[in-house]
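Next come the structures, one after another.
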Structure 1
């Protein structure tokens, strides 16, 4: 089962949070490399440094997590994908127009689902209710390991 992970769950593989063990077990169970987009990279850098800003970790810990991500890219645990960003943004806009008023999804929710769709993923991994709802509405199988 090849899955698209939203950034929130992807980060749990690199941080010590209550749900980290469940996400790690799910990733091991799927036995597949995890796709990693420039979107994930930007969100990971931002989220990890926001954790440092809030005092949840040190800057050194945030940078170590980012280094671990890069090591996993080199090792093949994660693999880099580059979608057709023009098509992704078009799909994101269509998803927002079709679903935001009904389920309250935000741009970033629609952007992740659009990325998954444009890259041909059928399985979406998220604990975010709006992202999960949107993914289900467009026919994706949603998995929440937490």
Structure 2
């Protein structure tokens, strides 16, 4: 995988792969990719998401809270982690078999943190970082 700036990772439950987000040297161009346990790239999602805002219900799917926009002057991930801005997120499901991403939740204004998914992927729980409230989404 090499040297990456602003690197964050989240491992799949079986340890076979991980999501990794990183930026360029200037803390811009946030990107999220999926890598095998040896660090070989499997899939670039094209999503500007922080790995800490993602969860794996199983080894084939991941859910990520992806900001609708990021302030142009933001230095990532630092400014987000220090609370310099709150994001307004939608939830994207990433399917590794199909190597595709699709929006599954795009309602309200939530800065999604502490995201958890049920093992069968039918429910997502999260905390809205802007006010500390706990939310549950039941997926179809």
Structure 3
């Protein structure tokens, strides 16, 4: 199963083409890529960037667990779950979830399951840096 799953936490910029290339599968008629990025606002105000921190060992384990759930729960050929750490600016990619499957419904469902589980269950925290000079830790959504 591990050869069908790419999981990584990294300080390096995320490249959607890496995830798309990894999940390429001749049996797949559909590939879905969720690409989360830093937006310029939140409920608290205008945002200039985010700082991501994680309990790295546990976060990597949870990403692998979520990947296994995806591979076991849907007829997915391959999946990639990548999350950026450290200081990110507005517009930068923070998370990628990519799944290939024979049909679009399964690919969409699996990718949605992946991002929802990452947001709910992976010990990654973000601090918003705002234009007013304030910063605050934000709970996952």
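A short reminder: the numbers here are calculations on the coordinates, not readings from a lab. Here the structure is a predicted model, which is why all the values come from computation and not from measurement.
The table below gives the values:
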| read-out | value |
| --- | --- |
| Ranking 1, 2, 3 by relative contact order in percent (Cα under 8 Å, 6 or more apart), the structure that comes out highest | 3 |
| Given -500 for helix-only ellipticity at 222 nm (-39500 (n - 2.57) for each DSSP H run of 4 or more, over all residues; to 500), calculated: source structure among 1, 2, 3 | 2 |
